[in-house]
Structure 1
Amino acid sequence: SLYRENLVGSYTHSTFIQAEQLAHSAIPSGELLMIHFTYGQLTLYARVISHHAFNRVDVTGPFYWRTADGEDRRVLHPNEVLDVIINE
């Protein structure tokens, strides 16, 4: 929903990459949806399992945060994402 509805600019600030392109990725293979949050300098990412019409993308967990220094942290609770959205 973040991506499709462009909440807090998520569609605008997102990219699709192959996991192999991301140094030290917590997800070792497959296509990833990366959503960058500019205020907190965090990127939320997860594995893409399919693409559909009207900008719909299916992703599967676990979800991870990529920090500005390249560290990956697993999202443990949806409230973590909500807090970042509110700050954005």
Structure 2
Amino acid sequence: MGEMRRIEIEIDAAMLAAADDAVETGRFADRDAVIRHALTFWNNEVGRVRQLIDEGFASGDPIEGNFDADDIKRRGRARLAEQLRRA
């Protein structure tokens, strides 16, 4: 993991409550572990999204069609929310 360094962050009350709940229910040892996990998850997701973008570009030319961007965003956000609930 490398050398550990101490930082200070500011989060809102809801995020703090979620972190404390994760510790109190035994999912994590302490708040630091919650934040490390969240950053690791975020970093992995960024890598996964970049890979998916690369795969999309490599798959060929775009397909013409009628796409509802708002619907696509809505479904994507719902899918992300579900994944975050499971994490």
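Of note:
- Of the structures 1, 2, the one that 1.6 was derived from, the read-out being distance in nm of label points 7 Å out along Cα→Cβ at positions 39 and 63: 1
- Answer label among 1, 2 for the case where helix-only ellipticity at 222 nm (-39500 (n - 2.57) for each DSSP H run of 4 or more, over all residues; to 500), calculated from the coordinates, equals -4000: 1
- Parent structure of the calculated result 1.00, given that FRET efficiency 1/(1 + (r/R0)^6) of positions 31 and 47 (r between Cβ atoms, R0 = 30 Å, to 0.05) is the read-out and 1, 2 the choices: 1
- Structure responsible for 32, 30, 21, with Cα extents along the principal axes in Å calculated and labels 1, 2 on offer: 1
- Among 1, 2, structure where distance in nm of label points 7 Å out along Cα→Cβ at positions 55 and 79 as derived comes to 3.0: 1
Values quoted throughout were computed directly from the atomic coordinates according to the rules given, and no laboratory measurement underlies them. The structure presented is a predicted model; accordingly, all values stated were derived computationally and were not measured. Cβ atoms are built from the backbone, for glycine too; each structure is taken alone.
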